[in-house]
Structure 1
């Protein structure tokens, strides 16, 4: 008999608005975004938005950022909601930060980790 284990990082999948989220923190963030949309601050919310990470023009990895948010003022927020950072995630996120301007060319875009604006001078 195979015993089912829980998530090794203690994250519990949550469902909100008929969508499954990887953690309670991510689902709570979705609730907050929905309230902001109802208040008219946001035009569109795209969960699990795929970013094609390319280095020197060659595909390296796909990275699914938790939310792409198109605001009422047409700015775009890319938001990663993270509780526990794994080494694999850190690597992908670091590359995302470095090539973010190329990924979002033509958009007035910002990158957030949880609620903190990420700039190019990262730790």
Structure 2
């Protein structure tokens, strides 16, 4: 697990609902992948990050919806082979029921992330 991810994992574990799901949405045509349970975020990021030497997520803007929060960000990754830097706009969509996190989605398509959060 990426060490910098630890505070996020701890937060999710503290507030995840019993049916919590974490989903990774790459760009089409690659299908989304879902991970169930509060450890889903670790498994998701483990799978996503395996091809990169490093990944940095730079937060840019936070938008709030009814029962949701969307964080717009930029991912800056360096590949393990060749050390190529890749920059990609991205977003994280949090869906809540009361004070519990029901679903956490990581998107490479910001518009899809906003739609998933009910934010147009």
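No lab work stands behind these numbers, since they all come straight from the coordinates. Owing to the predicted nature of the structure, the values given are computational and were not obtained by experimental measurement. Cβ atoms are built from the backbone, for glycine too; each structure is taken alone.
From which structure (1, 2) was relative contact order in percent (Cα under 8 Å, 6 or more apart) calculated, if the value obtained is 17?
Derived from the structure labelled 1.
Taking distance in nm of label points 7 Å out along Cα→Cβ at positions 14 and 30 from the coordinates of each of 1, 2, which one would give 3.2?
Matching structure: 2.
From 1, 2, which structure was mean count of other Cβ atoms within 10 Å over residues 38-45 = 12.1 calculated on?
Answer for the origin of the read-out: 1.
Given that helix-only ellipticity at 222 nm (-39500 (n - 2.57) for each DSSP H run of 4 or more, over all residues; to 500), derived from a single structure, equals -6500, which label among 1, 2 identifies that structure?
Source structure: 2.
Out of 1, 2, choose the structure whose coordinates give distance in nm of label points 7 Å out along Cα→Cβ at positions 62 and 94 equal to 0.7 when calculated.
Answer for the origin of the read-out: 2.
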